[in-house]
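Down below are the structures I want you to see.
All of the numbers you see were taken from the coordinates with simple rules; none came from a lab. Note that the structure is a prediction, hence the values are computed from the model and not measured. Cβ atoms are built from the backbone, for glycine too; each structure is taken alone.
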Structure 1
Amino acid sequence: MGIRYLTVSGTAGAVPELTVSPLVERSGLRVAGEVGLATHAVWERALERAVREDEEVYYLELSSVTFVDVAGAGALAAAAQQLRDGRRIVLDRPPDTLQRVLELFWPDLSAIEVSMS
């Protein structure tokens, strides 16, 4: 069963939201929404789960993620650095901006793999 987290910022306008639910067909999570200041706690809990799991490959299906700020990318990189040797996180269809930030700041981080399948 998926868990939906709704976070509210102090600004007017659209309410930032991040929805996280387990994948049925493989080990990992489906994430939808925005990773920003208002949703960092939700994102970090999802990444903590990825680190705790014992699977060699852990998938983050990100095709419905519209935005990841630099702090969110940094949290992802930090989580990947905590994985034991041989484990990796596969980002399935991440936003282009997340790919660019990871390539710019963490170009040699082999524990993260990008899949556009």
Structure 2
Amino acid sequence: MDEQVRLMDQKLKCLSAAEEKYSQKEDRYEEERKILTDKLKEAETRAEFAERWAAKLEKTTDDLEDELKCTKEEHLCTQRMLDQTLLDLDEMQSAPVPPCAAPPSDPDSAEARS
């Protein structure tokens, strides 16, 4: 009977040692879970910030593209106006001057004729 008690006592000691070992492992796992949970929260916060930043950049890009489109249209309009003005100037320069629209002669020479 003493042998059985001794075996039971050894088994109890082994179980107690295993319990302590697994209890320590459980504590380490709990600490690791807490650390990973904190890291996850930080990563989620960074992801949310990045999403907001990306949306803001997208809006800025859209606004700049719209502004560029308007500026290009204005430039095209100005270019057309400039081209038309140059054509008008060319027409004015190449058109014959009507006789009644001839510039008056020098006033000094007009007095000399009188």
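General remarks:
- Looking across 1, 2, the calculation of mean count of other Cβ atoms within 10 Å over residues 29-36 that yields 10.1 traces back to 2.
- Computed 3.61 for Cα Rg over 2.2 N^0.38 Å - originating structure among 1, 2: 2
- Read-out helix-only ellipticity at 222 nm (-39500 (n - 2.57) for each DSSP H run of 4 or more, over all residues; to 500), computed value -33000, structure in 1, 2: 2
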